[in-house]
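Take a look at these structures.
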Structure I
Amino acid sequence: MKLHVAYSRPGSNAWSELQALPFADSEQGETGVAVLGDTRVELPNGESLRLSATYWRANHMLSLSAATDGKTLLMLSTHKRDAADHSPQVVFLTPGGLHVSLMLAPSHQA
């Protein structure tokens with residue numbers, strides 16, 4: 001799994017991908033857990049996000065959080081319909097006014 005981080009370019013309707021962050025797999029393979037540990041992402045407006053996520057393969061459960069300056073911006077727990085799809089996608093506004101998109105996708109896809 002990868003967490004795709006994108007932002008909306010100010011003044012346009014276009015999105016630009018910043019990073020695709022890979023999850024680390026547990027030793028349990030297809031029934032185990034994939035984890036994205038506390039990861040820092042620098043945004044083009046100078047803000048810094050701290051992202052973390054856990055994906056449980058057995059039931060397609062996802063837990064995702066985003067924070068900046070010690071403040072939680074997003075806390076999400078949800079299920080993916082299918083491990084192969086590009087879901088969920090969540091969009092939020094940072095304190096600095098930048099729209100950020102987070103999307104969970106399989107590692108073998110873009």
Structure II
Amino acid sequence: MQLGNCIGWAIHTHRHSHQPLVVLVPSPDVERARCLVAVSLPSGSVGSGRSWRTPQGRRVTVASYLDAPLSNYEFDLVLCCGGKGMGEKDMIGIRQWRETCHTELQPWEL
């Protein structure tokens with residue numbers, strides 16, 4: 001699934017969840033993913049460029065596979081790889097994120 005489609009799907013699917021959402025992307029795509037998230041959120045959302053809060057109070061964060069996982073709260077996770085392959089370091093990072101998330105959303109199960 002293309003990066004933009006995956007991000008749009010994640011935000012649309014997550015709109016009724018009470019958990020924060022983390023969109024996990026390859027390192028080279030982080031800036032593009034942040035722009036896509038910013039334009040996909042409802043108007044009135046505020047953020048810092050990495051994380052946003054919607055008017056309904058939901059938090060959305062974009063992170064790289066290689067970023068340290070968030071461990072201080074439960075969150076939903078969606079992996080948006082944009083159809084790119086993953087190396088061993090990427091797989092290790094993804095595994096660490098999966099171990100700390102509340103629920104992993106699966107865009108390929110639409």
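Identify the structure, out of I, II, from whose coordinates mean count of other Cβ atoms within 10 Å over residues 35-42 was calculated to give 13.5. Intermediate results must be reported in sequence, preceding the final value.
On the way: I: 13.5; II: 16.8.
Structure of origin is I.
Where does the value 24 come from, among I, II, when relative contact order in percent (Cα under 8 Å, 6 or more apart) is the thing being computed? The partial results should precede the final answer.
Details: I: 24; II: 34.
Corresponding structure: I.
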Hey, Cα extents along the principal axes in Å derived from one of I, II reads 43, 29, 19; which structure? I
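Which of I, II yields 0 for helix-only ellipticity at 222 nm (-39500 (n - 2.57) for each DSSP H run of 4 or more, over all residues; to 500), as computed?
Details: I: 0; II: -10000.
Here the read-out was taken from I.
FYI, it's all coordinate maths here, none of it is from the lab. This structure is a prediction, so every number in the text was calculated from the model and none was measured. Cβ atoms are built from the backbone, for glycine too; each structure is taken alone.
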